[in-house]
Structure I
Amino acid sequence: MTDIDEVADLDSSVFHLLKRAAQYASNLFADQNGYSGLTHRQFTVLLAVAQNEGASQTQLVRATGIDRSTLADLVARLLKHGYLQRKRTREDGRTNTIKLSAAGRRALQAAQPGAAAVDREILNAVPKPLQSDFLNALNAISHAYSLHMEQAEDRAESKIVEVKPRRRIRVEA
């Protein structure tokens, strides 16, 4: 592998090629599942909830790689559509658990065949002998991103400092 000191053209830019591949995947998903009304991110959240029934939004951030504020917006939208149910936990009143509703389960099941077709079409764009390596490379990038998110979370938590309130002392002159 060579060192990359500069990006000479778009066809050799890893970032650009990943963005193009992501756009291709998004367009394929919209073509396959546009009728369902679900975006790829909404599908991702529904699938993550189905795989992690009763998870908190923080756990869903880790499972999906979607940032907190975007995930919160997606959850709010999916709640509004009746696809998700949210409930406060007994252990911590600040934490919500998220579950699929019956409508969410139906929407997910309806979108599954289209999502599988998108996966097949993307894999078919890669020569057969390279498909396994392609999936391994994508998993390595996904894992690196998960580690990056965990490290960022750890840094944010280490910056939280408990501050004691100051007392005002009245001094009479």
Structure II
Amino acid sequence: MKKIEYYFEQFLWKSRFLVLIAVVSSLIGSLVLFVVGTLDIFKVGISAVNYYLGRSEQDIHEFIVTDIILAIDIYLVAVVLLMFGAGVYRLFVSPIDQSEESGIAHPFNIQTFDELKDKIVRVVILAVIIEFFRAVVDIQFITPLDAIYLALSVLALAASVYLMNMNQGKKTEGGKK
């Protein structure tokens, strides 16, 4: 029975390498999103140059802000995938030597699963806020009630950021004691 237990535990220990599938996939996804975001920024830049050189009839002011905000949103999702891949690797497979040498403040130097989750949630909330502002740029106010809804939405976002930072402050104080 001890032999079966030994082999089963060995199998369980080695099964942690299954997370490499998620790590590699998230890193590939992150790379793809960084490329897409960069190409979107180049596209906006080319459109701006063409507009100011008189080669384009389309007014860039109609789309430039929303396109740049969308590219930033894409970059943030790429960062989430990068943090996820590095964090899961560090937690389940092995610490990353270069990350360990850089110090605890580095985003890749994740100590616990809860810390990984908190960092990812913070970046996702930032991406949601950016997506909200992208939508606000295109909003058309038809009634005064629309402006009130917008103000309430901004207030709700501000409150969520405040509560998130307040929660982070409690964790930092708890870690110092």
Structure III
Amino acid sequence: MNRGVFVGLDIDHGTLQAAVRPAGQKWFANTSDSGICEIANVLASVQPEIIVLEAQGGVELPVAGTLATTGLPLAFVSQRNVRDFAKAIGQGRRERNHAELLAHFAELVQPEVRPIPANVVEQLQALKARQREMMSMLELERGRLTTHVISVQRSVRNHVNFLERSLACLAEEINQTVRASSFWR
């Protein structure tokens, strides 16, 4: 962990943005699993003291699930606290990049980082590994949809549908695991 390095992580409209204080670095990714993993890898290399995410009604759960598996220090904050902080420093929410505002909040307020129980990390790692395996299978099967043999195409389409449903169930299980853990509350 790098003392004095703080990260704000904003999730908005399919985009994930990380901002680092005091260095001023920024990274962007989409909120797909690969984009989340990309940001997680970058943040693991930075090793911040705190990563602040704003609780937004569930859109942050997949991000939190991935970051939890890396052992990065997470702190969840309410939108009201961030809004009050922005007013206190004389800035409206839209005057500044939101990830930068969250990083500034992390630096000045230093919210409590809740440790992630080892059993939750282990469960999330297993779920994320399975998710990656299934996504690889889905990608392969989608590539086979171009076959001209109707019976094979039907079989592949059925398998694609099954994998998509299974991935949706797995994503919900990851979200529920994060929601039920002590670090979320």
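The numbers here are math on the coordinates, done by the rules we state, and not lab data. These numbers were taken from a predicted model, which means no experiment stands behind them. Cβ atoms are built from the backbone, for glycine too; each structure is taken alone.
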Computed 1.3 for distance in nm of label points 7 Å out along Cα→Cβ at positions 60 and 76 - originating structure among I, II, III = I
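Comparing I, II, III, where is distance in nm of label points 7 Å out along Cα→Cβ at positions 44 and 148 highest? Write down the numbers at each step before the final one.
On the way: I: 1.3; II: 3.4; III: 4.5.
Across I, II, III, distance in nm of label points 7 Å out along Cα→Cβ at positions 44 and 148 peaks for III.
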